[in-house]
Structures are given as structure tokens and as C-alpha cells.
Structure P
Amino acid sequence: MDIINDANIKRTITLTDHAPITVREDKWPVIAQARWWRGEIEHQADRKWWMKIRRHADGRTIIYGGYQTKWQGEADRKAGALLDNDKPTIITIRIIADDLNAPEELVRMLIADLPAVDIE
């Protein structure tokens with residue numbers, strides 16, 4: 001049986017108005033994600049959107065996503081942002097979704113998938 005060491009898995013993430021970044025997946029786990037497509041069956045969809053949020057133990061956050069299209073004259077695209085604790089996450093989710101022209105339902109699903117906030 002082969003054992004895969006997650007510490008060696010790196011991912012390059014496209015950001016908006018910034019050079020791409022490379023992160024180790026074990027240091028930047030996904031804390032929320034959502035997918036949305038037009039139509040009933042994902043693999044038949046002519047347009048698909050996805051977004052993910054990764055958070056480092058020190059509080060830095062990456063919000064990023066992509067758009068895939070089969071429409072002639074349209075191009076796939078990606079967008080993302082690296083946050084240092086000083087920007088509200090929800091506002092940045094909406095900015096990235098707007099860059100991708102993503103539907104509101106995707107935004108709502110991503111926000112709903114965020115870890116619960118303890119307000120006790």
C-alpha cells in the first residue's frame with residue numbers, strides 16, 4: 001500500500017492583480033468550498049463555477065475560484081486574493097465572485113460552508 005505524504009503536495013493558485021502563489025496543501029487546508037453549474041448534470045453543463053477558501057494557521061486566508069465555459073467566444077478565467085487578517089472575508093468572497101461573474105447561489109453556498117463562528 002502506497003502512502004501519500006500531504007506535506008509534499010503543492011498547489012499553485014491564480015490571484016487577481018498579483019503573481020500566482022504556491023502553497024503546501026497541509027499548511028493551507030480548505031475551510032470552505034462550493035461549486036455551481038448551469039443545468040441538471042455537472043459534466044454536461046456549459047458553464048461551471050467553483051470557489052475555495054484556504055486558511056493558514058497564522059490567520060492568512062486565500063479566497064479563489066474559477067469559471068469554465070463551453071460557449072464560443074467566452075474564455076475560462078480564474079480570480080483570487082490573499083488576505084492578511086485585515087479584510088473582511090465576506091466582502092472579498094463577493095469581489096472574487098464578481099470577477100468570475102458567478103451566480104449569487106455559489107456565493108451563498110460558499111459562505112454557508114465557512115466554519116461556524118462561536119459567539120458565546
Structure Q
Amino acid sequence: MEKTNDIIMDSRENFKEVILDYYKNIAETQVPLTLIDLLSGKIADYYYEQYSRFRRQYPKSIKRYSTFLLKDLDHPYTKKIVIDFFKDALKTDYKSSSMLLLKMTETELDSIEQWWKDFERL
């Protein structure tokens with residue numbers, strides 16, 4: 001039987017590399033690589049901290065929180081990170097890059113932004 005202490009968590013850099021590769025493939029040349037790199041770092045920081053905490057909080061799920069899973073990029077908070085990042089970096093031109101990387105229409109993007117506004121008001 002494998003001891004949980006033996007399951008080592010991937011490095012933050014591993015997390016970033018997985019995220020960066022994913023977004024680079026989607027963006028191709030439509031979003032500058034420097035922005036994708038910075039965004040990937042922000043998302044990697046967030047999930048590395050989350051996974052580290054979850055490993056301690058949920059010891060039976062330690063294996064799940066050892067390697068970054070791409071499905072976590074579908075989480076609403078990841079979408080918020082992406083949108084907020086592009087709003088900060090590109091100001092009013094944030095929508096096209098956000099829609100591209102999140103694979104959303106403008107209506108879907110507006111909807112997730114409204115959802116977050118409503119959520120944060122609670």
C-alpha cells in the first residue's frame with residue numbers, strides 16, 4: 001500500500017507549464033505570448049496554493065492534488081482570473097482575448113461577469 005507521504009506534489013513550474021501549453025495552443029498568435037505567460041503564472045500560483053491546502057485538508061485525496069488537472073481551468077474562479085487579468089492588461093480590449101482563451105461567446109462572457117457581480121454582492 002502506498003503511503004500518502006510518498007506522493008510528491010508537482011512543482012509550481014510544472015503547474016505553469018501545463019497551463020501555458022494549454023493556452024498557447026488555443027491562442028496561437030492571437031494573444032501575445034508574454035501575456036499568456038504572465039496569465040499562466042497567476043493561475044499556477046492560485047492552483048498551487050489551493051492544491052497544497054487541499055492536500056493537507058483532505059489527506060485521502062492527496063493523489064488528486066498532486067498534479068495539475070486541466071479540468072480545473074473550467075472552474076468559474078479560473079474564468080474570473082482570466083477576465084480580470086485581461087481587464088487589467090488590456091483595459092477595454094479585454095473581451096476578445098478572454099473569449100478566445102475561455103472558448104466563450106460574448107454573451108457567455110457577459111453572463112459569467114454578471115454571475116460574479118451577483119456572487120460578490122451576496
For helix-only ellipticity at 222 nm (-39500 (n - 2.57) for each DSSP H run of 4 or more, over all residues; to 500), the calculated result is -22000, so let me know which of P, Q that is.
-> Q
Among the shown structures P, Q, from which was the value 1.2 of distance in nm of label points 7 Å out along Cα→Cβ at positions 22 and 62 calculated?
-> P
Name the one structure among P, Q that mean count of other Cβ atoms within 10 Å over residues 70-77 of 9.4 was derived from.
-> P
A value of 8.6 was derived for mean projected area of the Cα convex hull in nm²; which structure in P, Q was it taken from?
-> Q
Name the one structure among P, Q that mean count of other Cβ atoms within 10 Å over residues 14-21 of 18.4 was derived from.
-> Q
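Here, each number is a calculation from the coordinates, and none is a lab measurement. Source: prediction; values computed, not measured. Cβ atoms are built from the backbone, for glycine too; each structure is taken alone.
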